[in-house]
Structure P
Amino acid sequence: MTSVSEGTKTGSIFGGTLLISGSCIGAGMLGLPILTGVAGFLPAMVMFFAAWLFMTLTGLLLVEVSTWFNTPVNFLSMVDKTLGRAGRICGWILYLFLFYALGVAYLSSSSNHTSYFFSHVLMLNIPTWFSSVFFVVIFGWLIYLGTRPVDLFNRGLMFAKIVVFASLLILGANFVKSKNLLYTDFKYSLFSLPILIISFGFHNMIPSLYSYLGGDIKRIKTSIIAGSLFTLLVYVLWEIIVLGILTVKGSNGILESYHNDIGAAQALRNTLGSNALGVFAQLLAFFAILTSFIAQSLSLVHFLGDGLKVKKKKRENIWLCLLALLPPLVFSIIFPQLFFAAINFAGGVCAVILFGILPVLMVWIGRYRHKIPSNYKIIGGQPLLVCIMLFALFVVVYQVTNMFGFNLFSIPKI
């Protein structure tokens, strides 16, 4: 491993910013207001800032690791070169769990929105399991067609998502009640940390960003900070709209939505009915789930292909597509109320270890054991690395104990 010299001027900061924010803003935002809303708007803002700072710092740690290589390398190659075979195996397993957990979360949520489409547009009452199967068959076929069709389809979805979100903000402002934003219950603050962390997950895009900007460290840092800040702004605006409209307690409130595994968009629709805002909320949810599902599923197909050494062709390997799509489909059908549980596991365990603990270990070993020269080091030295590691370990322990029923902190109840 050797340090990479300053790259040539390719790409743009604006494009890099969109790359970062685009990889963050997806289906995870549907659960954010529900899981953060149980504590109230002010505690939610504190947790948003903590998650943003944690994920931005660990992203910058990966930028430092990237400078140790002559060419852009993927995340698992970084782990392999710095932490060895054991680190690579650990990373591979965690990546697999992360992809599958997110797939289960997206399919669990998609069934509600697909069923709504069948019942209100086609006037057909179908079981939720059929909705999930229909969703996978239609959009799984698109994934099988390959990266180019997915890219073109995803661009259209992103444009539609931006238009719908802007419309939602404009219409929603008329329904916001300031007294709803004043609700505060700090004992539930930590409850939302896992989903907040996964909602700022852009780390798998850093090798692509490094290549896109030609290894220009200054522009890479600027893109990461700007992209993550833009993501934070979008989330805050979304929180204001949802928490300003929904009450915490009562029918169709935040607590009831959480216990019924209902996302923010569906909760808005249940509260406001079929007016324009409810329709736009439903559309935003569907577009967010679809963009995230397609991107994550295609990434999983490529990840499995690389790991299993499958030769790439114009279209994706049908068996890899089935391996990527069938396990989460089966889980989402057997356990349909898994949206919050799956996304909490993905964020609180897989993402924190992959994008929090492993980057700290890589930088520590590279800097202080192997003495790898680098033209960029994140400020803070060993104290910063220790603080990041302690925070990451805290989140993992918190999430694991919750999964086994040993709640270290308060869990919301109706």
Structure Q
Amino acid sequence: LKFWAMGSEAEALEVLLPQFERRHPGLRVDLQQIPWSVAHEKLLTAYVGGALPDVFQLGNTWIAELAAIGAVDDLAGRFAASGAAVDFFPGILAANQVQGGLYGIPWYVDTRLLFYRADLLEHAGWPGPPHSWSQWAAMMASLSALAPAGRHALALSTTEWQFPVILALQRGAPLLREDGRYGDFQSAAFQAAFGLFLDAFRKAWAPRLGDTQIGNPVIEFARGRFLFFIGGPWMMGELGRRLPTGWQGRWETAPMPSWDGPYPGASLAGGSSLAISTRSEHREAAWALIEFLSKPAQQIAFFRLTGDLPSRRSSWNDPALTHDPHAQPFRAQLEHTLAVPKVPEWERIAAKIGYYAEQAVRGSLGEDEALRRLDRDVDAILEKRRWLLEQRR
């Protein structure tokens, strides 16, 4: 079996794959490590050249693109027969589904939630994290009023597309309209979300800094330069490694606040999946490998090696996770995730959201004009999609 995996995950597989080969004496896995920086392009190039491996890792926002060109096998039948569907987080599983097909099996999961300085928050009179956006806004307003120069309530990049998208998804904004043919960023729901994102800068809850200007978030967080940031599971490891001994209890994690529904609010369904090439001549063996890596025992071993969170609920019963107070809010958040639009062009659309977010934050464009231009640019990005959909009618 030829297997491509990315980054440090490929290194961890070197530990896990010998057990698979012992269980399947007739199979050998040829593992190749692919840098994340070139992975997307390499997968597309390999498909065009007829050189995709039997099994490969891919970010779940790539699934729609690879499914559209016929590169990945529909695993819905095999997955249904496995009886494991109820053990996977529904939002993450939905991110792997395109038009009724299942084109990837969630391998590890990623979502965003709040990291906060519990000690400083309590010192300011707030006993716990916010449960609603209105409560969080009140917190940040009071914290900002008390903050000395150079300190802020929130670390947030001016190019952050995830923040307004999370808010918009909580509001029920579709982001795209007419089956993904056009942008829908001038909708009332997205306008409200975008306005709250801009408020973070207009009201000085966050400094007007881009990614490269914020500095090392762990160091700034430890210094108390800000009390909140929105981050993924990798930040647990970063904080654990970099903060000095004795910081236990001074920082915590919490699920995302809710806009106007029950707590917690939804966040993004992210992570990596395992897929099988439509041109593989070893699909049964490829599926056996995916099933092996998806078993709770392997997911826990993988978590211990990488810190990547398991995609199956039953894996979270392991003491390595149940006894980790910073991981448990991720477990709660994973029950409340939503996928971004499943169109091949999503990566380019997300970049445009970040671009126009910064234009609006810095005052180069007004809020309404930024969203108008965002819709215009997204419509241009989706032009080929509209043409293809018309050809299928």
Structure R
Amino acid sequence: MMEEKKLVPKRRYQGFTEDWDKSKLENLASFSKGKGYSKKDLTDIGHQLILYGRLYTNYETVIKKVDTYTIKQENSMLSKGREVIVPSSGETKEDIARASVILEPNIIIGGDLNVIIPSKELDSVFLALNISNGSCQSELMKRAQGSSVVHLYNEDLISVTLYFPCVKEQQKIGEFFKILDERIANQERKIAKVKALKAAYLTEMFPQEGETVPKRRFRGFEGEWNETILDSVLAYEQPTDYIVDEDSYDDSYDIPVLTAGQSFLLGYTNEKHGIKKADVNNSVIIFDDFTTSSHHVDFFFKVKSSALKILSSNSRKYSTYFAYLILKNIDYTPESHERHWISIFSNFEVMTPSMEEQQKIGEFFKNLDNQIRLEEKKLDKLQKMKKAYLEEMFV
């Protein structure tokens, strides 16, 4: 006779040894729905309101601060504290299977939100973590309905299978992840702060429209900057020779495959031909010809597609990294799906100082970029730690 698998997690707090229980969520909670309200109902002051969009734009396991307000309507649904909310519509199955806890009472719960009120057998934070991760999340993703817009209803939540220990152990687990989430949030705030500082310096250390000198300057540099066009600063190269043949990427391979879009690094290839040999002394800029986003690159690489230009300094008068900062400082939003470098960007008028001042400015911003990368690595480490603990501390 086959022995039944023990319901215990890999990692556990000392003193807890009992098997976890298994039950349908309908036996452990009651269910409700949020009512009314949308973005158009928001006001500067009034009654605190949670809209379903918050679970996408500002997701937290435990909602700490509600800074959206409305004028309270009759028959509004108000929190009592301990409610777990799950969006009932979203763009993808992965996005919709997430939950947050409202610990504070008297907060309006808007429409398009499933509301779970746990029994005394369930800790709210533990339940939200369970819904948002592991086997519970996988089950909800399978139950989610729709294609362009995905839906998840209380009927789906009621039937989900939940594995859970005693309340005391649930609370221990919940407290652990609350602390870890706070560390992650603090790290995200630190990164945002450095990025905001960089954006402010970009504004102050480059001349604004109609000006020939910046507001903030390193000591020893004076005089007006020179006006030229980007085509005189940067030469472009078509990426055709460097496009990867196959997208069978693996982290064990050596050569990065890049895109000029937000994702930047797509993976690594083992292809040995058609490699762009950039380095610290011969860096380049990859420029997305359609979105106009860009990245500075100082290492060997290949690219995914031809929808970009590879830019580099046109002469010894210009630093490629400084030119990259110029691109980042250009306020331009594409209005149509067309190529932009040759027809538009290359003709932009820009201001440049001496090479010595370019290098000084470049060194300053490289230090900021290095700081951002360092903080992002710390964030990545924390996020990976959380993922590992979620896998090990739940059944």
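What to note about this one:
- Computed -22500 for helix-only ellipticity at 222 nm (-39500 (n - 2.57) for each DSSP H run of 4 or more, over all residues; to 500) - originating structure among P, Q, R: P
- Highest-scoring entry among P, Q, R, by relative contact order in percent (Cα under 8 Å, 6 or more apart), is P.
- Each of the structures P, Q, R was assessed by FRET efficiency 1/(1 + (r/R0)^6) of positions 17 and 105 (r between Cβ atoms, R0 = 30 Å, to 0.05); the largest value belongs to Q.
- Comparison of P, Q, R - label where distance in nm of label points 7 Å out along Cα→Cβ at positions 225 and 353 is highest: P
Read-outs throughout are calculated quantities, based only on the coordinates presented, and are distinct from any laboratory measurement. Please read all numbers here as calculations on a predicted model, not as lab measurements. Cβ atoms are built from the backbone, for glycine too; each structure is taken alone.
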